[in-house]
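J.: Each in structure tokens, the structures are laid out below.
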Structure P
């Protein structure tokens with residue numbers, strides 16, 4: 001089936017591209033003037049940090065937003081006062097829970113114009129999802145893979161899927177020979193990097209499959225932002241990495257949640273991306289490919305291993321086997 005799909009020239013699609021927005025642009029600035037009235041979006045992680053800012057901006061633009069939430073009470077409290085938000089139970093670390101969520105969405109039958117996969121976990125202690133996959137790969141990638149494929153039939157022409165990756169993908173390609181750290185020692189940052197590479201590769205695989213239906217997919221690095229994502233990183237490590245100072249003040253280079261949400265919304269709406277499905281975006285732009293030996297994440301750019309079509313196909317096949325879902329078959 002995949003042999004019949006159009007090939008993707010990701011080298012061409014990843015050429016540098018600037019926009020009118022940049023590093024400090026906010027979600028509200030990116031969405032201003034964009035007509036999204038009557039649209040429906042799914043935003044994972046939509047009740048804290050970047051996800052909450054994303055939901056707020058979309059709702060203000062007239063979008064009906066569905067928020068899958070592991071903690072329903074916390075989600076409802078955080079989203080109180082924002083109109084047109086529908087909170088439903090879902091745990092990305094449990095594929096059965098994701099399946100139950102997507103079944104409710106399919107039952108509604110409402111077209112899903114946007115999916116923003118914002119939720120994630122970072123540098124967690126070693127653990128497993130409900131189905132036994134390494135926690136970060138299973139939650140960050142497989143949970144979102146199952147979610148998007150579970151609502152694939154509802155994605156109309158022009159729909160966009162935005163997969164939240166990270167500059168952390170520099171740390172590791174997908175370790176196909178030992179994804180779950182069964183034969184090698186667990187490293188929480190390598191595991192995080194692998195999962196963020198998987199998020200980017202998911203967009204490449206989805207771009208290939210969605211092309212015939214006019215469905216676009218992108219991955220984004222939102223930038224460094226202090227949110228609940230860092231909850232598993234010890235304070236001493238946050239200081240040693242320069243993320244906070246001794247008083248707990250975040251590095252001034254870090255973005256606010258509103259600034260961090262801008263690139264995802266740019267990828268979800270920018271007309272200049274219409275022919276670049278599969279691209280990895282950051283700072284409301286595309287910064288190109290960095291060489292294998294490049295390690296400075298602050299410069300931006302994407303490693304080739306995160307946009308490699310062959311790796312994307314291998315990951316797609318693995319993910320279908322792991323989740324039992326392929327909405328584009």
Structure Q
């Protein structure tokens with residue numbers, strides 16, 4: 001069983017931590033509640049931090065002269081400058097963080113589908129991002145960022161966790177040997193994200209000079225790779241690469257069942273961990289000493305993506 005380091009997550013405080021929404025409510029998230037056993041949280045409510053009470057009149061994003069402004073219609077207050085000042089202070093104070101989970105559709109924390117009022121009498125569009133959410137995307141483009149609504153989807157959650165634990169492990173590297181071990185153990189997982197990137201990272205290690213220079217160059221390439229969308233086709237190619245280790249040792253029914261599970265994943269019926277778990281059983285059965293060290297077979301704590309299969 002793999003031992004996981006605890007990632008540090010910036011979390012919207014209204015998610016499972018405080019009744020601080022505009023109406024005094026708190027958001028329930030079974031995933032965040034469970035995730036608390038595996039991660040550490042820095043909680044934040046930008047609206048409370050700029051002095052708004054609980055409960056409070058709602059705030060909106062309103063377009064003024066082509067620019068978004070954060071306003072409180074009931075009081076007529078323009079909170080744009082106060083919010084920007086808090087964002088600069090808070091995000092600038094973050095020394096080390098591995099990812100973000102923010103409240104969906106919030107005018108402060110939302111990262112997509114946020115209401116924007118484009119003019120008096122017009123219906124708002126769902127085409128905006130919250131002020132805090134947008135700043136996070138601009139300042140930390142390589143860090144995993146999701147909202148609690150999308151994390152209900154098991155495949156989205158899985159991709160978030162894969163990135164998160166890769167970044168957390170890279171943060172722990174403090175020697176060339178650590179870096180070599182990180183790359184070796186994550187080879188298949190990196191291949192599933194970017195085969196080209198995995199090769200480039202291998203060359204960076206092969207050309208190693210001193211620790212600081214190598215880690216710096218490796219990290220720069222890694223951060224670019226981790227920003228890429230996780231594509232099912234690339235993940236499937238990595239699985240088939242591992243499957244090649246066993247194909248001559250399996251009977252026809254075993255091969256068929258595995259390839260069916262890959263197709264289920266391709267269609268979005270099951271998450272990635274389902275075909276991975278089948279491969280992992282063969283890693284143990286056949287004692288493949290190379291594959292047994294690959295993190296692709298346990299890329300995150302498995303209980304965080306529950307899967308029920310009817311076989």
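J.: Compute FRET efficiency 1/(1 + (r/R0)^6) of positions 29 and 285 (r between Cβ atoms, R0 = 30 Å, to 0.05) for each of P, Q and report the one that scores greatest. Mind showing how you got there, number by number?
T.: Numbers: P: 1.00; Q: 0.20.
For this comparison of FRET efficiency 1/(1 + (r/R0)^6) of positions 29 and 285 (r between Cβ atoms, R0 = 30 Å, to 0.05), the top structure is P.
J.: Given a value of 5.5 for distance in nm of label points 7 Å out along Cα→Cβ at positions 117 and 205, calculated from one of P, Q, which structure does it belong to?
T.: Here the read-out was taken from Q.
J.: Hey, relative contact order in percent (Cα under 8 Å, 6 or more apart) derived from one of P, Q reads 23; which structure?
T.: Going through each structure in turn, the value belongs to P.
J.: If distance in nm of label points 7 Å out along Cα→Cβ at positions 77 and 165 is calculated from each of P, Q, which structure is the one that comes out at 3.6?
T.: Computing distance in nm of label points 7 Å out along Cα→Cβ at positions 77 and 165 on every structure in P, Q gives 3.6 only for P.
J.: I've got another one for you. Taking FRET efficiency 1/(1 + (r/R0)^6) of positions 61 and 269 (r between Cβ atoms, R0 = 35 Å, to 0.05) as the criterion, which structure among P, Q has the greatest value?
T.: The maximum falls on structure P.
J.: Ranked by Kirkwood radius over Cα pairs in Å, which of P, Q sits at the highest value?
T.: Comparing P, Q, the top value of Kirkwood radius over Cα pairs in Å belongs to Q.
J.: For the read-out helix-only ellipticity at 222 nm (-39500 (n - 2.57) for each DSSP H run of 4 or more, over all residues; to 500), a value of -9500 was computed from one structure; give its label from P, Q.
T.: Working: P: -9500; Q: -13500.
So the calculation was done on P.
Since every read-out is calculated from the coordinates, none of them should be taken as a lab result. Just so it is clear, the model here is predicted, and its values are computed rather than measured. Cβ atoms are built from the backbone, for glycine too; each structure is taken alone.
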